[in-house]
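Rule-based calculations on the coordinates, nothing more; no lab input. Only a predicted model underlies this, so the values are computations on that prediction, with no experimental measurement involved. Cβ atoms are built from the backbone, for glycine too; each structure is taken alone.
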Structure P
Amino acid sequence: MRAAILYSFNEPFAVEDVELAPPRQGEVRVKLAASGVCHSDLSIQRGILPMPPPRIIGHEGAGVVTEVGPGVTSLAAGDHVVLCWMNPCGHCRECGRGRPVHCEVALQTMMMGGTYDGAPRFKVKGSGMDMPHWVGSFAEETVIPETGCVKIRSDAPLDKACLVGCGVMTGVGAVINTAKVEPGASVAVFGAGGVGLNVIQGAVLAGAEKIIAVDLLDNKLKLAKEFGATHTVSAAKGDPEAGIRELTDGRGVDYAFEVIGNPKVIAQAYACLRRAGKCVVVGAPPFGSELTVPAFPFSMEEKWLIGSFYGSAQFHHDMPRLIDLYMAGRLKLDQLVTRKFKLADINAAMDAMDKGEVARGVIAY
């Protein structure tokens, strides 16, 4: 089987033959149908996220279960699944509180390479060089814990369903689960890339009255309108706060979502809030970066500054529900897929995303 391997930071991926071990206790083997190409993959490639190579990455996948390991009870061969890059244990304090997205075991597993025992399941070049893989959706097949596989309806197209594994869940969940945007609210979304478009979709689902998209690129602002933005503001023309306040009678928005991971933009989003507004940070800032915002509005204007991790998801509840919304025509997934690529073209897919040429590129196996 073939996989895209990242050998060094800031280097292209190498597509090579790899070996995959069978699933162990509590694990599942999945034949990938498709994998989205997410900006987090680019952040790993550039060393912004602390996941050192060599490794096989990709984390926005969907496919069909081909084999289950000992102890697996919720899945069987032939099941269609979306892959989840958090594998909640179900037993820790956070899982017990109904917050699997903050599972302590899952975070540790992710950093160790995607397996509970920390032992990689991929080998390459016949030399026994192990490859940690997180989820490993940039491979034709992968092995991950059972809790990282979310069973979905079999009539949903997998080349669209894969997007629910990260970008759609992260964006829609930030609105519905984290911020809990109410009908009639005003919303600003800073960054109209793949995740930002899903924040916009989430705002539409929540019944927001005014949805303002902010971006540097005109093509992304045009796409934002297609996904439900009622207004757009070009950040290329200066600080967007003035434009947002002009659209909101000078008051600012009820909710601002930063979907880039840039501390400067987070501060801009926070500045655009009205009294008692919420700024939700969805993007992943560079490790070690710092943020400076005025302190006065926290108490005197009761403004909020909060983070949203993976859409505050209840994975096995939320992801099938998003698939149902798509199948009912209420969630745009077809329109998110701007281009499809073969695995051999992984570097072209990353480049297209970096240049802002796609809402989402998808590797189709």
Structure Q
Amino acid sequence: MKTPKTIICCVVGTRPEAIKMAPVILELRRSSFLEPFVLATGQHTDMLRQALDFFGICADKDLAVMKENQSLDYITASVLEKVGQVLDDLKPFMVLVHGDTTTTMAASLAAFYRKIPLAHVEAGLRSGNINLPFPEELNRIVSDRVAGWWFPPTEGAKDNLLREGFDPSRIIVTGNTVIDALLWSANKVNEPASGALKIIPGTARVMLLTAHRRESWGEPLKGICRAVIRILEDFPDLWVIIPMHRNPQVRSILKSQLGDIKSVVLCDPLDYPDFVWSMKRSDLILTDSGGVQEETTVLGTPTLVMRDVTERPEAVKYGTSVLVGTNPERIHEMATKALKEPQAGAIESFKYRVSPFGAGNAAQIIIETIEDIFRKS
């Protein structure tokens, strides 16, 4: 009779979490004595499931907390209570959370309240401003504070943890699992599935734009749209892909400002494979995302970060990302400069230049560490 494997509870709530935790879950499946229990909070619903499906992962439990116009209060309270109920029944050896979402913060508290060992993947990121990004900066600080093991993606993130007094023997630099996911996916994605993307001419140059941070909503987003219009006037062969955030206010601004421009593709949030295709296809990326800054270090794509600060300074130092804020003049200036220069060299360049976010083996390092923790327990 086989000895039952020890359960590691992997909590995911949003699409980015699912993508970044997928390599960890897949690596856990290969362990000889550990097994994953995938707990989806459903902070996102369809987008979360689509990301998991792409990696061949099905949630063992889906809490389905998402509702229309959900507030941060609601998400926090719902995740905290419902994750706690699952942990009471499951009694895992360890809980794994990722990054900086409200799901991560609330699930971390649920594990802490039950004195279940907590490991934080992508620990130690700091912007230095508790309101930027909001509420993610506080979420990651809280999650780090209650964790017992930390998996920072970079030496810089490790240094942040050391400055805050965390136990150095429990801090293991791993690289970022988003690089694992991107390298796993890149060779599998050669054509888009979305009809919205198929209309882009094969010879056209492409700019991808993503804006989902709360601090980008409203007037900053209108300024971004004005910059896009000016860029298109200067580069008439350029097509712009804009996966729109589901917030009605964001969609209203994008549609009113850019909806009549033929070469602007306004579409629903893309499935992960189509998003990978869009990043690979792009000559320039404008984003307020954190993860995209990491992915473009591998793709070699010039990236303008529409934020005033970033918790990924390595991408700026590496040379693929430039902080431009939301000032339309600054965005137009730097986009013009980037589009007049050749692309850095796409994914093949990764073979010769290691990304500051790791070599694509972060999940392996994480699971080997957890196996060692279990053996010593």
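With helix-only ellipticity at 222 nm (-39500 (n - 2.57) for each DSSP H run of 4 or more, over all residues; to 500) coming out at -13500, pick the structure among P, Q it was computed from. The partial results should precede the final answer.
Details: P: -7000; Q: -13500.
It was calculated from structure Q.
So distance in nm of label points 7 Å out along Cα→Cβ at positions 43 and 243, computed for just one structure, reads 2.4; which one of P, Q is that?
Details: P: 2.4; Q: 1.7.
It traces back to P.
When P(r) over Cα pairs in 5 Å bins from 0, in percent, for residues 35-122 alone is computed for each of P, Q, which one produces 3, 12, 16, 22, 24, 15, 7, 1? Intermediate results must be reported in sequence, preceding the final value.
Values: P: 3, 12, 16, 22, 24, 15, 7, 1; Q: 3, 14, 26, 27, 20, 9, 2, 0.
Computing P(r) over Cα pairs in 5 Å bins from 0, in percent, for residues 35-122 alone on every structure in P, Q gives 3, 12, 16, 22, 24, 15, 7, 1 only for P.
Ranked on distance in nm of label points 7 Å out along Cα→Cβ at positions 107 and 355, which label among P, Q comes first with the largest value? Could the numbers behind the result be given before it?
Numbers: P: 3.8; Q: 2.1.
Of structures P, Q, the maximum of distance in nm of label points 7 Å out along Cα→Cβ at positions 107 and 355 occurs in P.
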